[in-house]
Structure P
Amino acid sequence: MKVLSSPEEIYAQLDFLRRQGNRIGLVPTMGALHDGHLSLVREAKRECDIAVTTIFVNPSQFGPNEDFAKYPRTLDSDLEQLSAIGCDFVFVPSNDHIYPPGHTTFIEPPAVAANWEGKIRPGHFRGVATIVLKLFNMLPARVAYFGRKDYQQVAVISAMVRDLNVPILIQPCETVREPDGLAMSSRNRYLSAADRVRAIGLWHALSKAQSMIDDGFRNVAQIESAMREILNKVPVDSIDYAAIVDPESMEPRTDLDSPVVAIIAARVGTTRLIDNSLLRIQ
């Protein structure tokens, strides 16, 4: 496994491999890797000739009151895990590699970024779109793998790639969960033992939405109310949203005539968690 920090060096090596006919798969991360991240790398290994992981905690997607300074940085452990599963390249740039002095160019995110995370975290998707496009330019991959746990993020990146004609395939992969249903997240390590138990409430609320649909409920407001009721009973400390939305536009849905996504953002203790589930409609 090669670990590189220079954009010029990794571009040269990957471009050479690409020109030889190798299919390159890219997994962008902010480090603090868990099995969810590793599942993306394994998928890249399965589908591609070369698997590349990036590790960069992107400051431009954090707000002034968010956890950039304390975001977990576990590079040695990350590299050990990636080496163990056969990752071919790891790109670990410095902040100056990504945002050199004088950097003033940012990407205006697409319309799908407007609500939910985009409204609650102003500037977040501007930072996400910018770093992802920069990585796509630095690393000439054929496919990029993202987890559906960050559902709106995947929608934003997919729309950006479509709108800007970026020659890369976006491959969403299923959320990886703990045995009790909690979605794996780098932020889970912030949870105390008691908060870890309460955090499962997000999955219980999503499961309730699916069970209500399976039982024939078709009133969206009623399902959303049931989700919030479960979260309040846990209780979580605050709810940013618990909603049923269109899986492509992320707009609120008032009907269940076609598949929808249930999305939740809630704070448990000092930790803000997000989760979602694509709901099956019989």
Structure Q
Amino acid sequence: MLASTAIGRTAKPDPMNQEVTKRTFNLRYAPHLGMFSQHGGDATGQIDFMAAEGFTAFEDNSMRHRGRAEQKAIADALDRNNMLMGVLVANDGGFGPPLITSGDKDIEDRFCANVRETIEVAKLFNGKYATVVCGTVDPELNAKQQQANVVRALKRASAICEPHGLILCCEPLNWRDHPDQYLRYSPHSYEVMKQVDSPSCKILFDIYHQQASEGNLIEHMDKCWDEIAYIQVGDNPGRREPGTGEINYRNVFKFLAEKGYQGPVGMEHGNAKPGKEGERAVIDAYIQADDF
């Protein structure tokens, strides 16, 4: 369990107290826009609903591409609800043809330009996390050449981020959903991070992807722990809320709490059921998985 500085366990109402105690969780679970649209309406309404339900973090992959007025409104909503900003995606086109694996200087320059833009957006939210997808395997280059290209690009981008405290969170992806992605397994991701050797370049460990790729989740996280900066979740198969697939999320969340993890736990998954009933089922799933 966490020490006395932990976020806390799920609150239990005092029957003698007329006021309902706001729910608290052990971890900073981070919903995204659209997950609670039936309850919250627009972006700020959804964030207010998340906060009222006890969520203390938020993530938005598309934040860099939102208009400045919408970004500011979301930032204000997070601030008034004392919610932590999670990841936004730093680089464009990461799921397409070879990206920083290729060694192409123009692509690397565009990647670094994306990172500079991400820094300015993250500042609006006091954000410190940004997702990076390295791209697909380049069939024209051998493994050592590709690794050299990836490490060089990440070193360059990390040097840009370090003065601002932004962490590039490199995400390994499963090949079932994203064929031929360069980063797939956590041990390889760990090796790349050690070669980059920067506090601004770490692993985004998405439990859904890693269950599909390699399983043995807790041991893999433990072995890579010093290079993991961010966690995302979704059950497998289906990529829906905990309890809809095969992953024992109660044990996974207990492990994260015992490791002292205080960052966001990105709820990067869909809802198993539609409408308000489905949204409430997502909340109930996290209450159950957080009960350890």
Structure R
Amino acid sequence: MNALELRNVTKKYPDFCLEGIDLTLPGGCIIGLIGQNGAGKSTTIKLILDMLQLDDGYISVLGMDHHKHARDIKEDVGVVLDEVGIPECLNARQVGKVMQNTYKNWDMAKYNELLLRLSLPEKKPFKEFSRGMKMKLGIAVAMSHGAKLLVLDEPTGGLDPVVRDEVVEMFYEFTRDEEHSILISSHIVSDLERLCDYVAFLHRGKLLLCQEKDALLDMYCSVRCTREQLATLPAGAILHKRETPYGVELVMKREDVPQALARGPITIEELFVTMIKEARA
């Protein structure tokens, strides 16, 4: 069963349109939503969570219509949004008691374990938490009620590199169960590159691609060549070009690179930047 299916998902505003999004997240996998601010990442997530009404299209969450079965889905989806919606007067211990009366499968032992693991104080009011601490508490809540799907909007924002690394490891552990899946958006593309099985590039409300990460990295490469060698390449085969005093750096599909030129690896971040520049052009 697929954890998520989006078909022709569309949401229109006077100054922005999320248009015809098709996306699939297989069970047991992690997909990363990558895009600049305003690309439509948060809008997509809010549509999945039925926080916004679709203008067109269909969304299935854990095999159920996201709107008709919203109440049932809530039990099986752990959510961390960019703004963690916890009353500022509560401390972590009180939050646990509230959630115990909110979710049928709330696991207090798991929650307390995560508070300890994430070094969160139990009695400090939420309003005194730093942004990073707020995100960590949101993650602890999301992972303590038996969720099968985590929907995470910038969950590593505000975390220092050491804690960020530990949180990424927690997400890895979560998906070792083949029934568990994660949709995560982040501006820290290096985190997504380490974590994700699939990546989806959003730009100005349009999905540039949605593909398996490893297949994508195998498909594209970086190439260094001289200006003389550049002149022999078909212009249509070059996705991106940067000229330096030492030569030319290119992004190309591996299949389009002549045997005489060496192929180098490319990162998801480099590929994303290239595709954004091409989309703008």
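Quick notes on this structure:
- Taking distance in nm of label points 7 Å out along Cα→Cβ at positions 42 and 194 as the criterion, the largest value within structures P, Q, R is that of Q.
- Look at distance in nm of label points 7 Å out along Cα→Cβ at positions 226 and 250 for each of P, Q, R: the largest one is in Q.
- Mean count of other Cβ atoms within 10 Å over residues 82-89 derived as 22.2 - corresponding label from P, Q, R: Q
- Structures P, Q, R, by mean count of other Cβ atoms within 10 Å over residues 162-169: label with the highest value: Q
- Origin of the derived value 3.0 (distance in nm of label points 7 Å out along Cα→Cβ at positions 90 and 106; candidates P, Q, R): P
Any read-out appearing in this document is the output of simple, stated calculations on the displayed coordinates, not a laboratory observation. Quantities reported herein were computed from a predicted structural model and do not represent experimental measurements. Cβ atoms are built from the backbone, for glycine too; each structure is taken alone.
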